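I've put the structures underneath this note.
The numbers here are math on the coordinates, done by the rules we state, and not lab data. Quick caveat: nothing in here was measured; it's all calculated off a predicted structure. Cβ atoms are built from the backbone, for glycine too; each structure is taken alone.
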Structure I
Amino acid sequence: MQLAGAKALITGGSSGIGRGIAAALVAQGSDVVITGRNRQALEATASDLGVGWTQADVGVEAEAVRTVAEFVERHGRIDILVNNAGFGRFAPLVEMELRDLEAVYRTNVFGAFLMAREAARQFVRQQSGNLINISSTSGLKGGSGSTAYSSSKFALRGMTECWRDELRRHNVRVMLVNPSEVMTEFAANAGFEQQRSDKKLRAREIADAVVGALQIDSRGFIPEFAVFATNPF
């Protein structure tokens, strides 16, 4: 597809992978709006990148509905939704609190569902669109202490497969991206220290991969792909 002039909505767009994708799409000439819960971070990123912003919690149904409705009203259509909003809580099974599991699912699973549903309704009306879900290699293989985060990404992968099957007949491309470890604020927000390395992935590599996938002619698409660091050690 041609990204110049494309109308793109990116959740969790004020930092990390979301910000990287927003910057990459702006460089391609797309009209971008980012969402998030932190107004100050949104305003700063929007000013830096020259994008629009909407403060919203994707896990709250009314806010997800409002976000997509306002976007379509402002731009007349939606060509790209990037479901990037997400976070992790990590603990052994015997120490995991239900409230932490519920919080992760509220954003990573229910929020992705709500945003996808609202965008899909517009995609079907348009008979075109691109839905990109940012998952994780943790959604391919679980690990110790990752009950909440990993299972939420397994759920996202399952939903993506369902949506892909439903929406292809409406000329909608549904793609799943599985980044491995990326140098972002994710670890700090989850409460653990990430070992820094110039060899590890940056948000830029994920953004470049997303742009490349979108630029494929709309008659074809990449259903799912992972991005790994060549040599992170």
Structure II
Amino acid sequence: MLGNRQGKARNEYIEDYALFDLETTGISPYKDEVIEISAVKVRKGKIVDEFSELVNPKMAIPYTASRVNHITDDMVCNAPYFDEVLEEFLQFIGEDVLVGHNIQEFDMKFIYRDCERYYHQTITNDYVDTLVLAKRCFPDWKHRRLEDLADYYGISTQGAHRALNDCRMNQRVFELLGKEMNTEKKKTLDSNVKTCPLCNLPLRKRNGRYGEFWGCTGFPNCRYTENI
């Protein structure tokens, strides 16, 4: 949905949403372009519809990108441009909350940029970043890539780094993260664990420069701290 304000980050599990993923020519939203966009529409935790399109980026795809996503110039030479595909994507997602892995720092930046480029507006949908949720559920992990989470949950990673395959994988991961969070919430209620006064997420003891303190598990979206 287009408007004048960007949607907000939501650190919670929801049953109805649209999960999406991009493949691009590189990692910079300032100079790189989208070459594939896919999404799955989810209702009550189940996929009910899918969307997927290759995109002609109007530039050569670097070898470093093709090596990861296996998308080549030949595959996109006759594909539509992103202004057309983005319109179809926006119609597909409607007003759904968006979900994706690392979308706060990557995918949403491309979507915001191109909505401004083509429509002079932004996308107002709220979003949930599963990387943020994974940091909350697994604070001690060194890496929380989508493949790491899939391996942990016993989900196949075959076909990873193609957008639709990643969407299907991430949807299953999100559902299981939701169960992790529900269990954490019950433990919090049962044990009277301290909660954040700003966002109601649990507080966790952390070590800082000046010793231990209470920090919100919703970090970095919520930066509430409290002295012990």
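Here are a few things to note about the model shown:
- Which entry (I, II) yields the derived value 3.5 for distance in nm of label points 7 Å out along Cα→Cβ at positions 93 and 197: II
- Structure from which 0.94 was derived, Rg/Rh (Cα atoms, Kirkwood Rh), options I, II: I
- Between structures I, II, the greatest calculated value of Kirkwood radius over Cα pairs in Å, for residues 85-204 alone is seen in II.
- Among I, II, structure where helix-only ellipticity at 222 nm (-39500 (n - 2.57) for each DSSP H run of 4 or more, over all residues; to 500) as derived comes to -11000: II
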